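Have a look at these structures, which come just after this line.
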Structure 1
Amino acid sequence: MDPLDPLRLRRMLPARLRAGRRIEVLARVDSTNDALRRRLAEGRAGDGEVLAAEVQVGGRGRRARDWWSGPPGANLAVSVLLQPPPRPPEAVGVAAAVAAARALQPWTGEPLALRWPNDLLLGGRKLGGFLAEMPAAGSGPAAILGFGLNVHAAPPDEGLRTPAIGLDEAAGPGAPPRDRTRILALWLLGLDRELLRLERSGPASLEERFLAGLRRWAPRGVRPRDGGGPAGPLVEFSVSRGLTWGPEGARVTRPPGLVPPLEPLPPA
């Protein structure tokens with residue numbers, strides 16, 4: 001067991017941090033995103049609130065897929081409320097992914113790959129993922145950002161499109177177990193740094209680093225999984241315009257919500 005320690009977490013974070021103004025760790029929840037959404041609707045949540053759970057029984061990813069959160073105390077299941085969201089709001093998930101890739105590198109020993117649209121990969125295996133949602137809020141626009149990370153356990157490979165891995169397994173035999181409280185603190189610090197940079201300078205830097213992470217996942221380029229559309233290198237990413245890929249003369253750009261399921265081109 002590696003219980004999350006909210007008091008220790010609070011001491012690791014500066015008082016001015018936006019993502020971490022209020023921190024609560026629940027023993028059990030259906031989904032941290034859904035629980036935070038309910039609190040927001042009831043007027044019981046505010047900007048920068050962080051809600052984590054030791055056990056999440058109804059976690060979900062993109063396209064309503066289930067998210068496996070493991071046994072109690074094994075992994076990270078956490079959500080952050082941003083009210084109002086940064087501008088542009090589509091950059092929330094991008095900022096979270098870039099912050100995680102940077103924060104986790106000391107534990108992984110190599111840069112993480114980012115699989116479109118919201119997965120973290122290590123050595124081709126799934127390490128974590130994000131779900132950014134924009135719920136209706138009577139008190140103004142809001143974004144809820146969910147983050148799931150395999151730390152001490154990973155789901156069995158049976159039935160998975162992509163095999164999974166946890167940070168402990170990646171560290172190898174004999175390495176000390178990873179510290180979930182410290183990992184969460186470093187991600188929140190990184191997220192705050194990216195949100196400040198986004199506010200001051202716009203999304204260009206985020207877009208470049210997100211695209212670099214995508215290229216680690218698909219170094220030769222991508223193709224639509226259903227076979228429709230061109231196959232080719234990843235050319236550009238913009239939070240407003242979307243993702244551009246394909247060979248010169250036949251490139252396509254799709255807005256983020258309209259990008260079809262993609263897969264990397266195999267090695268030559």
Structure 2
Amino acid sequence: MDARATGTILDVIVSDRRVRLAQDRNARPESRLRDLVAMAPPAVDFAARLREGRRATPAGARLRLIGEVKRASPSKGVFDADLDASKQALAYAAAGAAAISVLTEPDHFKGSLADLEAVRAAFGDDPDRPAVLRKEFIFDPYQVIEARAAGADALLLIVMMLEPAALASLLAQTYALGMQALVEVHDEAEMHAALAAGATVLGVNNRDLRTFKEDLGTTERVASLVPSNVTLVAESAIRTAADARRMAACGAHALLVGEALVTTGDIAGKARELMLVDDSEVRA
């Protein structure tokens with residue numbers, strides 16, 4: 001199983017990831033990961049968190065929030081090289097985030113699997129904890145097992161970089177391990193491919209990976225075609241309450257936000273703003 005060429009930054013990231021993957025296999029054989037999976041507690045229901053929230057979700061919130069632990073990105077550079085993953089995740093949780101997305105890609109996003117493990121460990125056995133999402137460029141079954149062994153409740157699968165058979169196979173493996181997947185699309189054709197593969201949580205990326213241009217209209221266009229039983233997440237380009245209102249109006253259940261939360265000086269305040277706590281459609 002392998003990734004397909006996209007003509008975007010994904011190709012460079014995946015090429016670098018292949019090198020790391022070979023090293024990871026040598027360092028931790030799949031048999032060791034399966035032992036860890038066998039000992040892991042059950043995963044939190046990712047989709048339920050995004051629909052129902054947590055006890056810690058602020059009253060009146062119109063949207064759920066996936067707070068992203070993100071040190072850098074290829075398009076924006078470094079946000080915070082010294083970001084403490086578990087401290088950031090706990091701040092998101094305290095602000096009422098339904099889930100925590102942890103970037104584990106090391107070369108372009110400065111993340112690591114250790115960040116994911118630290119975030120999961122920080123929540124212990126709290127039954128109201130946020131779901132933990134592994135944000136990664138996944139194209140190999142080893143990476144799925146690796147995610148569960150590290151404590152992930154869900155993982156990211158990107159339709160653009162996966163052949164339909166590979167997407168369906170990785171998604172089935174994800175479900176078999178008790179996790180769910182945030183299946184990321186960029187247009188209507190990819191949305192249909194995601195649904196055909198069995199996706200139940202759909203993420204619409206508002207960033208064009210060819211140009212890095214951001215357009216909230218991407219989610220608005222795709223959302224009109226998403227079945228009501230599919231949980232819809234808007235990703236990228238969401239920084240203000242006005243952005244969040246547009247996403248809520250088109251049917252998004254949750255937002256995935258990294259940059260706006262990492263760079264704010266007030267995580268709780270920004271989280272409330274983006275969840276549209278005590279908000280109204282008529283407010284400017």
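Since every read-out is calculated from the coordinates, none of them should be taken as a lab result. Since this is a predicted model, take the numbers as computed values, not measurements. Cβ atoms are built from the backbone, for glycine too; each structure is taken alone.
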**Asked** Once mean count of other Cβ atoms within 10 Å over residues 48-55 is calculated for every structure in 1, 2, which label goes with the largest value?
**Response** 1
**Item:** Structure (1, 2) behind the derived value -12000 of helix-only ellipticity at 222 nm (-39500 (n - 2.57) for each DSSP H run of 4 or more, over all residues; to 500)
**Value:** 2
**Message:** Out of 1, 2, which has the highest value for relative contact order in percent (Cα under 8 Å, 6 or more apart)?
**Reply:** 2
**Request:** Work out which structure the value 55, 48, 30 belongs to, where Cα extents along the principal axes in Å was derived from one of 1, 2.
**Result:** 1
**Item:** Which of 1, 2 yields 4.2 [distance in nm of label points 7 Å out along Cα→Cβ at positions 80 and 168, calculated]
**Value:** 2
